[in-house]
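Asker: Quick heads-up: structures coming right below.
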Structure I
Amino acid sequence: RRYIQREIPAGAPVVVAGDFNDWGSRVQRVLAQDALHGFEGPRTYTYPSRLPVVQLDHIYARGLRPIGLMAPRGRVWHRMSDHLPLIAEFRM
């Protein structure tokens with residue numbers, strides 16, 4: 001959060017994504033203080049990659065409207081990491 005406040009101009013579009021290891025909504029509440037919001041559709045489970053049952057990976061954005069979020073499935077993906085990647089589509 002401090003990095004965003006220090007390095008990104010207020011109101012400029014920004015995307016923050018990754019494995020937050022947040023089992024609740026703590027990260028979401030913190031990022032909302034800087035107007036970063038996550039995708040508000042159905043949950044996209046990413047962990048464990050072989051049989052995903054939990055969403056630990058998230059994409060938050062400010063100044064962009066999220067219109068789609070998906071996690072590709074298949075052997076190639078679960079062999080690369082214990083988390084599936086997230087692919088997001090935004091509208092400006």
Structure II
Amino acid sequence: MGRGKLRIYLGAAPGVGKTYAMLSEAHRRVERGTDAVIAFVEHHSRPRTEVMLHGLELLPRQELEYRGSTFTEMDVDAVLERAPAVALVDELAHT
């Protein structure tokens with residue numbers, strides 16, 4: 001596996017379109033034949049963003065138990081095993 005590239009979408013505030021822009025780019029890449037998957041994306045119940053998930057492969061999330069609560073996060077092993085050319089990652093922060 002060769003050296004990868006990282007593209008970061010920055011915005012001044014929540015809801016300015018970072019996730020939407022990232023998903024739009026993923027659709028363009030898939031249309032051009034690039035192997036792109038959703039590794040971890042939150043749509044925050046925004047209808048336009050949720051619609052953009054359609055047509056893209058969604059990798060399963062990993063469930064974790066912590067202090068009596070269940071959380072989901074990106075399954076890094078699943079991403080590495082799938083080995084897509086592009087993996088979309090959004091909202092990687094932990095609480």
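Asker: helix-only ellipticity at 222 nm (-39500 (n - 2.57) for each DSSP H run of 4 or more, over all residues; to 500) computed as -8000: which structure among I, II? Please list the in-between numbers first.
Answerer: Details: I: -5000; II: -8000.
Comparing all candidates, it corresponds to II.
Asker: Continuing with this model, one more query. Determine which structure produced the value 2.3 for distance in nm of label points 7 Å out along Cα→Cβ at positions 9 and 73, calculated from the coordinates; the candidates are I, II. Show your work: numbers first, answer last.
Answerer: Values: I: 4.3; II: 2.3.
Attributed to the structure labelled II.
Asker: While we're here: Tell me which of I, II gives 14, 46, 33, 7, 0 when you compute P(r) over Cα pairs in 10 Å bins from 0, in percent. Mind showing how you got there, number by number?
Answerer: Details: I: 16, 46, 30, 8, 0; II: 14, 46, 33, 7, 0.
Derived from the structure labelled II.
Where a number appears in this text, it was derived from the coordinates with a stated rule and is not lab data. Keep in mind that this is a model prediction, so the values were computed, not measured. Cβ atoms are built from the backbone, for glycine too; each structure is taken alone.
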